[in-house]
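Here, each number is a calculation from the coordinates, and none is a lab measurement. If you're wondering where the values come from, they're calculated on a predicted model, not measured in any experiment. Cβ atoms are built from the backbone, for glycine too; each structure is taken alone.
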Structure 1
Amino acid sequence: MNNQPKRALLIIDMINDFAFPHGSLLLQHTTPIIKPILQIKQQFRQDNNPIIYVNDHYNLWQADFQKIIKTCRNEQNKAIIDKISPDKDDFF
């Protein structure tokens, strides 16, 4: 029996349009943390732990991450969204 506790990775509010006051400043602070988040995500996946995205719904009120990504993706944030978007086996 495996005695190691089950863990989950929560990725919170990373699918974002950054279209608000100070959004471009937040975007600058977000860019450097993408690589470490992806490294942690890879480790969780290797350990067979769930990865869960928690995000605003952008008035869509759906758990369809493709629609939320389409709503949020813009010229300013597309590099971040393209890297950090959920994979098919992630929870959203």
Structure 2
Amino acid sequence: MSDHSEEYKGHTKEYMWVFFALGVLTILELYIPDMHFLGKFGKGVGLTLLAVIKAFAVGWWYMHLKEEKAWLKFIALIPLSAGAYAFFLVLEGMYR
């Protein structure tokens, strides 16, 4: 057996903070459609940004991407390029 000099540090406190933050973001998502001072585009952008932030938080903390090597983090970001491509296609279609 190998002797580990480092003790295991639990992540419960960190996970609870992330869980709380995700809950706050979810409550904010519920209120955005009722914000009448935002237009349809503003509501869409707001909801999309909150969804991306929440997905990042889940991947970073709960799926332990923060502990991975740099190349694996880069691979995890590749789907964002598809989202950016889709965004610009929609934008281009709106102004035709």
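What the table below lists for this structure:
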{"read-out": "Volume of the Cα convex hull per residue in Å³ from the coordinates reads 116; which among 1, 2", "value": "2"}
{"read-out": "Comparison of 1, 2 - label where FRET efficiency 1/(1 + (r/R0)^6) of positions 7 and 39 (r between Cβ atoms, R0 = 25 Å, to 0.05) is highest", "value": "1"}
{"read-out": "Structure from which -22500 was derived, helix-only ellipticity at 222 nm (-39500 (n - 2.57) for each DSSP H run of 4 or more, over all residues; to 500), options 1, 2", "value": "2"}
{"read-out": "Which of 1, 2 leads on FRET efficiency 1/(1 + (r/R0)^6) of positions 23 and 79 (r between Cβ atoms, R0 = 30 Å, to 0.05), largest value", "value": "1"}
